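Please go over the structures that come below.
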Structure I
Amino acid sequence: MTLTLQSAARLLDEHHLLREIIADGRWTLDPTDVAGHDRPFTDITYDTRTVADGSLLCCKGRFKAEYLDGIDARGLAAYVAETDLSAATHAPGLIVDDVRKAMSLLAAEFFGRPQDDLTVIGITGTKGKSTTAYFTQAILNAYSHGRCALFSSVDNCLDGRTYVESDLTTPESLDALRMMRTAVDNGMRYLVMEVSSQAYKVERVHGITFDVAAFLNFSPDHISPIEHPSLEDYLHCKRRIVANARTLVLGADCAVAPLVRQDAARAGVPVATFALRDRADAAASAGEPTVIAVPADASRSAWRILADGADLGEYRLTLDGDFNYCNAAAAVAIARAAGMPLDDADARRALHAIEPVRVAGRMERFDDTLSDTVAVVDYAHNRASVGALLDFVDERFGERRPRVTLITGSAGNKAVDRRRDIVEAAQHRIDRLILTAEDTDTEPIIDICEHMRSYVTDPRVDADIILDRTQAIEQAVREARADDGRLDVLLVIGKGDERWIKDLNRHVPYEGDDHVVARLFCLATPGLETEPDTNDQHA
């Protein structure tokens, strides 16, 4: 769809965002007063480095006028900003109340409103977003013969089969809409995307209505001066997805489910629910969830999924942990809400696409045959996810009374409460704690680790600091191999499959937790397979 200065001004005015247009020293509300008002923009960007002839530039965030030095020579057609920048450019300016909202609306128009050609599914929650997104994409991809796109904190997929590492949980609105356009052009029918609280905080999904929104769960996280100033603000941003949805899928056991139901009722949004239950007959009880997962046997190695009491079959996930069966139930509920008929034979077969799904850096298990040692690499980085991971250890290995070692750090310059939360969630359930580097940003690693160690109050826990992350994992493996006659479980958390550590605002190359563990176990056990099966769906 063609976007011009005139149509851009009209759109912004319709949404009560336009203050004025500044051009050639004149201030006006009439875009026809500006020369070239009907000339189509050739591109829309928020990065001055990509400006070319005919570009519309959105000046967001901590934008500085000096970023515009030399921009006129490159052909800037117009800019959108919250302040007058005419001293730095001759290009006309669309001055707005909120540039992020404006950017989202203008990008949608520039790219031809691609969201209207997709069934758009947004998934939020404190934990489980990525795994649920992958499960949902797997189901819808199988059902639609490969026509489901994915935006996640792990990877983006715009053609149903090619996965490219992502930078943000939820992309900037302009990037998201550009990718949606590509997905539509690639023939995609569905889009599954993670929606973070920050996405609403900084208006990355402004103007997007989700055909299905999922609110998985909620627990305290992301509270810091650069994220959310309070728990109330974090929860409020999460809840905003409800009023921007046509249907809501809600975790029945979510701590804030009653409030979220009130949000849905106020917005007139129908609600479906999902949960784990211990018995299949629980679904028949009044008020029970729409979709449930129940253990198929005492070992809990397989689960059955039921929708409105109808048995949808038995499932054995590649991803371990009871909580992943809850994520699977969520994915089934989402697919159903997106219009997939569960009484259809093809749809029933498509549900089993969740079984081989692997998500890099999520619940990746490695077994060392040189010793009785199991390592689990996971992205767990807050109280809730660490608690869920330790629940998994109890479920799978508790009878063997393993020696549990946790290798972790915590992010620098943000979410400081996580440091206490991780330690408090773990210390009474582990034997050994090795604190190490994570994404330190500008905060010294040693300060973060010492801060975390200050919360260790259980005298039974042996806590050490090893600043180099690779060396920390190596030390844990050495200790496990020296621990004869007992199962050792190593939990390497916080980084997953990430190949970098953020330090001083730089991405410093890092081998990756999964690769370090695989390499160490391979050195001890030649020929041990550590790469995922190429037939598996994986990030």
Structure II
Amino acid sequence: MADTRPSQGSYGYTMVNASTMRIAVTGREGVPEDAIAAVVNVTIIGSGAKGYITVFPSGQALPTTSNVNADAPGRTVANMAHVKLGTNGSIDLFRSGSMNVAVDLVGVYVPVTAAVSSGRLQTLAAGAQRVSDSRPSNALGANTTRTIDLAPAGLPTGASAALVNITAVTAFPGFWTAFPSGTSRPNVSTLNIDTVGQTRAAQAIVPLNGVRTISVYASGGGHLLVDLVGWYTGDGAAAMTDGLFLPAAPMRMLDTRALRTLAPWGGSTYEFQVGAPVANAAAAVMNLTGTQPWDKGYVTAYPAGLGRPNSSNLNVTGWNQTIANHAITRVTTRGAALFTDAGLHMIADVAGWFLGTPSAPVLAAPSNPNYTPNLALRVNASKAYVNTAVKASSSSYLDYWADRGYAATWSDLANVATPGNVMLFGHRTTGSAPFRYINLLNVGDSFSILGSDGRTYHYRVVDDRVTLPSYSTIAGLAAAHGPMTAQLVACSKLDGSATSTKYRLVITGRLYAVT
């Protein structure tokens, strides 16, 4: 429908103001004049910096929601969105910063006055089900297409379209397209990969062309996961109102940043109501965003109070990542649930509901991990032969405890499970030399600290360098690496070997897991 790139003719939109573009949906060939909502695929192309896009009904105030996120300059990332049509059958698109945008029309919803047979969404009662996983040894090569059979997950004969979640895993740069089997591949993308090894997910509505399979094309290649969420009924289905779409202006229904300062820990589940104005809502249309992750991992959206399915909606591949994905999710009378395996802040924006009978919850709301500040007792780094007790100290007693073989706390912080930096100093040639070989630790390696609560706090090395013996300089190395860090510090020669009092070797780790 629209593309801001000059190379593509920069067409299909008008500017409402410097940040907001307006795109007409009705009035186009094949689009009914009475359409009330649209499904679009929005792609950020070459972001100038970190930023986001919000899609909303034209003529309405900008909501505090988002649909697509670029977490670094140069990103190319796509996401689907359901959006209610506003003034003159149009949608508005807000850009938070410099970026090119392409908008593809997937389909529209039209109003009905009675029960209908076709075009109603039926979602799996227990949540999305995985139907294909190419791991570990059946990845797609570059410029290849794979046929995915959806029938085993319950897709009925006669359905007109499938609602699926497509995930490209450890993929190569390029794009992926889900399209009807037996047809020519369209000139659109379902998801985009812009760096080697990325894992990204996207939800897609794929016409079925009279069969119960879809095709998925990979331009760059990689592993592929496909989860079936539901399907749109065909002409042969019984006439009902279940599955009709009730659109709404987007509204934020969950933001864990408002509930707690630190991101939820790995293994956490958050339930929330989806704001439906009617009791008979079976599914919610949401945009899910993950930010400030503790580690690489995934998020699963599913009906609150039911067993968590073997599917995923968001995939995180870096600790500084912000990523979004469209999700139509089955709900219960308790609403929806979001599970994070590795821990991160989770945001859910709702843009409408599908009518039907919500599932009945059968499980109690899960209790989430919660760790309180406790004393660091021991530090371990097997690669560097470190396994020594920690002693709470101060700058005045640093050498006293280090001379006795301890890893002494140089900073004021001697606790784990609390924001801040645990700075541990140890000797390399005296006092039993517990830090003799910390030069063997490199970025990507890990070390751990045992807390007095009996849990082990795991840190991934994010920086290793030699610097001057200044407390403020060393502490500054940790400041950019997250809310909870730890450092191993020892005297060093300029090349990192033992030893000289002129310099300090500093290994900085970022907390990523607790066991």
Structure III
Amino acid sequence: MKTLVYGNIYTMDNLQPFAEAMYIEDGTVKAIGSRNQFADQDIDQVLDYSGQFIFPGFIDTHIHTCPCGILMKGVQVHKETTVAGVLEAIEKRAKTEPEGQWIFVAGFQDKNMKEKRFPNLEELDRITTSNPIMIVHNDLHPYMCNTCAVEQLQLDPDIDGVVTDENNKPTGMIVDPYCMPLMEKIIQTVSKEELVDGYRKIDEYAVSNGVTTVFTKDYYPIQRILWENRDQFKTTTHPMVRVSDCTSEEDILSVVEDPDFAKRATMCIFADGAFDGWSASVIDPYEGRPYSFGMLYYTDEEMYSFVERVHLEGLQASVHAIGDNAIDQVLRVYEKVLTKYPRADHRHRIEHFECPTGRAIVKAAELGVALGMQPLLLEVCEGMDMEGYRCFIGDRVEKCSPFRSILDMGILVGGGSDFSVTEMKPLRAIMIGMQHPMPGERFTLTEGLKMFTCDAAKLGFMENRKGRLVPGMDADFVVLAENPYITPTEEIADIPILETYIAGCSVYENN
């Protein structure tokens, strides 16, 4: 298929940033230029978007696939502000579910509740004793279960992270370090058909927001299922393989020995938890908790063993690190590995990098570490008034998500959503980053667009295929109704996505 596209084309390429026409053949950009340049070209179809604005398809560098596929079908309580409202929403769903069916609750944040708490075990048990209920905090740590769920999950009160009462009986609350292992246990009960159906919903949601490539973060067996069923999905996926235990080589060997994943997968672990669960690892204690510093999931030696093996296999390492102490740990380990085994273009990643010290930003730049960051955390977690985390870390919240400081050091940053922690909406993420509550940390529109196009592609070593609209690149592009460069900043998130194309084919149309 030979296609000629007319429009106001922003290529995100430094050498030729703008074009009026784009010639596509068999899903690949063959040429770009002026409107009259291709008048004599043999064409099968013409797409005329003369009054619209075309950008490379957006790339989301960090989503959680399986839990989000499950949670998208759950009870949505993002807008609830009281425990009573949350309970009412759960009860409404419980009346329609067959006995034994799991009820997952998504989008809950106890800090947004008037009561500043989760529903308790007794309140959930009054809704149903025959359906397991699990409330999943918006940032995926912690969880709250009813008795039916506690019993089905066979929660052992001796497991670190299973909260118990004075009689050593589970209260239904699950905190770090058991949140991720428990979610893995739940995911293992989900059928292949449910996994594929769940990702299909994520896939449709992605393209409706102009996202054409998604970095999927999940365990190897789930990545394998997604790959085997890739013909059912529209988006291109880049596998970020979560490792259950960094002291085991099993997951790394699975990837290395898999010809579909070897040399292209990213291997992922967690260094710490999250501020909302008091489990992000911090240098100074939590506000009002003088002996609480969060937690590190691994020792330096354990993390070094993991990163060393990943590095020597030629793979990319990625470590979730939110608190300043966790970020420092990851940088120590990366520096030790890179000193012993230098590799110029390793692009090892830190996910979130949410509350770094100034020293950590400098060190990340020195080491060539790449960052997967999520501008919408400013709105959803930290708060546009910077009050979201103040109850946890006090004035340190004002140092969170320091985009300007990071970009000024020349660090590669790829934008993502951490879906479903935030929405998979790149235009909104860009708008929020441009409106950072700390004016000195704002990024520009061009920087924001790069985070979700060409720089995001670099995070996955895909810069020769994705992220720019120039000859030789995949013809993935999004058509916007308005030009973000002349749209008021506060209105950028509202620019309609008119159509999304992947490999030159329309995969979403806004009717």
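Here log10 I(q)/I(0) by the Debye sum over Cα atoms at q = 0.10, 0.11, 0.13, 0.18 Å⁻¹, for residues 289-408 alone has been calculated and equals -0.32, -0.38, -0.53, -0.94, so which of I, II, III was it run on? Label of the originating structure: III. In this comparison of I, II, III, the computed figure 1.00 for Rg/Rh (Cα atoms, Kirkwood Rh) is attributed to I.
When semi-axes √(5λ) of the Cα gyration tensor in Å, for residues 33-112 alone is computed for each of I, II, III, the one that comes out at 48, 16, 13 is III. For which of I, II, III does distance in nm of label points 7 Å out along Cα→Cβ at positions 249 and 353, calculated from the coordinates, equal 3.1? Only structure III yields this read-out. Set I, II, III, criterion distance in nm of label points 7 Å out along Cα→Cβ at positions 73 and 321: the highest-scoring structure is I.
Rule-based calculations on the coordinates, nothing more; no lab input. These numbers were taken from a predicted model, which means no experiment stands behind them. Cβ atoms are built from the backbone, for glycine too; each structure is taken alone.
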